[in-house]
Structure 1
Amino acid sequence: MPTDVRRVRLLITDLDNTLYDWVSSFVPAFYEMVRVAAGLLDVREEQLLDDLRVVHQRYRNSEQPFALLETASVQTRLGMMTRADQARALDPAFHVFNAARRKHLRSYPGVIATLECIRKTGCAVVAHTEAVVENIIYRLDALDLLRYLDRVYAPEGVGIVHPFPEQLARFNSAKQKLRALPATHRKPEPTVVDDICHDFSVASSETVYVGDSLSRDVLMAKLAGAIAAHAEYGTRRDAQLWQQLVRVTHWTEEDVQRERNLQAQSMDVAPDLVLGEFSDLLRPYRTPNGSTRLEFVSH
């Protein structure tokens, strides 16, 4: 059978567990921080984990920067200090966190080469995430991925209270690529894709959205009329690391129920193509009538 061709003028990619393995980077670093901090504070690790989950749920984010400083354990023991002095007292914990994060953070195989290839065609390449901007900028900078992205779309946020705000200055140039989306635009709301397509004057039918979540990324892409590429490789997670992440999740019972509803809604929604690795975007994929190849062209 002949191979059909679908023209693509815009690639939108999720970030965490799509361009890099976020779980394998964050979770070991987080638990190293907890181990050291518990010793410094003379509290049980389980107590500190409970405290951190409370903070995560307050911010509705499991990766809230400097959440440790807002835990009940820290406020009880170091509450009389300034935020900067609290951070200094717990510096060994933040140090092991940063060291472990650097050690484990890696882009998935083929990501950079594939992005380079697509960029050479003139196709627009943007990222979309619901993660905290400061964390995203750190990862994109550390992995040298920003150069391949025309823009990075992230939800509006209240920002972070950094104990040493001057340290954020090094990310100022990177933030020039940021575009804020309304906080109400949550996956799988198709207006997310619609807004991005509008910015680039590209039809959703000529847009590929890549993401690891069937109930959020794939469903959103299909609802918007875009080509949905499921980053299946991003769902291959270490079971123990996943359970450790769930232990401190920001999800409330309401969030759990919402996810169940989304999963039920996405049961009958199939991606247009399934990626065993990111570079599969450049290979033909099977369709009911044969096979199709994505042709990335200038936007």
Structure 2
Amino acid sequence: MVRRQSAPRLEFEAAAIYEYPEHLRPFLSEAPALPGVYVFHSESDTLPLYIGKSVNIRSRVLSHLRTPDEAAMLRQARRISWICTAGEMGALLLEARLIKEQQPLFNKRLRRNRQLCSLQLSEQKIEVVSARSVDFSHEPNLFGLFANRRAALQSLQNLADEQKLCYGLLGLEPVSRGRACFRFALKRCAGACCGQETPQAHFLRLQASLERLRVVCWPWKGAIALKESRPQMTQFHIINNWLWLGAVPSLDEAATLVRTPAGFDQDGYKILCKPLMSGQYEIIELHTDCRQS
């Protein structure tokens, strides 16, 4: 049974189409009310103006009249294209990849961060480590993803201020053994530097306060397929080490995408970690031999 659109919805669509630049209106009539990614193209097909995603492409495209920037983008657009997906996950992953690859004029730039850092906790000490030297997909006891070393140290300092941790024991400033630090006199340090708190208690408080930032290690032996379906479409998203390798319509084609990623993909991790770990999707472990990228 086909659901009828409500009168207010039809009125909204009619008004939105009327306000759209006339040369774009033919594309609106064909835009599907399905999940996926849409692209506003300029006169140059090599540089898109904007790439977006939605669970309803038609509705989202029609809503692009809310701000002066969107109006300016529409005036420059010459055509609209779209790629349908099986659901929201596929739309999120495809959008992130296309934005990173094509760098549209009106999108926030997404680039692989070569200075990506994290905080690593080991043997009662904490240090900043770089994704260039450590595999963030498999290295244990990493906390937080930061644009660079400076951002990681600033986050650690903020944590110390919140929890009254000792800068000296965290390596943020020099400390003299048995001597109270300056922040202890200001009651901003609990006193691990001068015996008022044991190093073990200080470490346990640090560990507990970092837990919310823990970077989850890739929990499977290799690549997996995440199944996503809607009526008339099923996709298997092939993922390895938090990197989306692409989507195929059947598991028989998964081997064409399986490989070992060259590095940690921060955007993929942010999109995939919570949904994968929550169990909301069907996951199939792939036993195909991986090809090194």
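Bear in mind that the values in this text are calculations on the coordinates, not laboratory data. Note that the structure is predicted; figures quoted are calculated from it, not measured. Cβ atoms are built from the backbone, for glycine too; each structure is taken alone.
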Exercise. Out of 1, 2, which structure matches 4, 16, 25, 25, 17, 9, 4, 2, 0 when P(r) over Cα pairs in 5 Å bins from 0, in percent, for residues 95-150 alone is calculated?
Worked result: 1
Problem set entry | For Cα extents along the principal axes in Å computed as 70, 40, 32, the structure of 1, 2 it came from | 1
Exercise. Upon calculation of FRET efficiency 1/(1 + (r/R0)^6) of positions 39 and 223 (r between Cβ atoms, R0 = 41 Å, to 0.05) from the atomic coordinates, which of the structures 1, 2 produces 0.90?
Worked result: 2
Seminar exercise, completed: distance in nm of label points 7 Å out along Cα→Cβ at positions 31 and 175, calculated, reads 5.7; among 1, 2 the input was structure 2
Problem set entry | Structure from which -12500 was derived, helix-only ellipticity at 222 nm (-39500 (n - 2.57) for each DSSP H run of 4 or more, over all residues; to 500), options 1, 2 | 1
Exercise. So distance in nm of label points 7 Å out along Cα→Cβ at positions 23 and 247, computed for just one structure, reads 1.6; which one of 1, 2 is that?
Worked result: 1
Exercise. Looking at structures 1, 2, which one was FRET efficiency 1/(1 + (r/R0)^6) of positions 183 and 255 (r between Cβ atoms, R0 = 25 Å, to 0.05) calculated from, given that it came out as 0.00?
Worked result: 2
Problem set entry | Entry that produces 83 once volume of the Cα convex hull per residue in Å³, for residues 231-270 alone is calculated, selected from 1, 2 | 1
For this session: Match the computed value 31 of relative contact order in percent (Cα under 8 Å, 6 or more apart) to one of the structures 1, 2, and report its label.
Result: 1
Problem set entry | Cα Rg over 2.2 N^0.38 Å, for residues 55-118 alone - highest-scoring structure of 1, 2 | 1
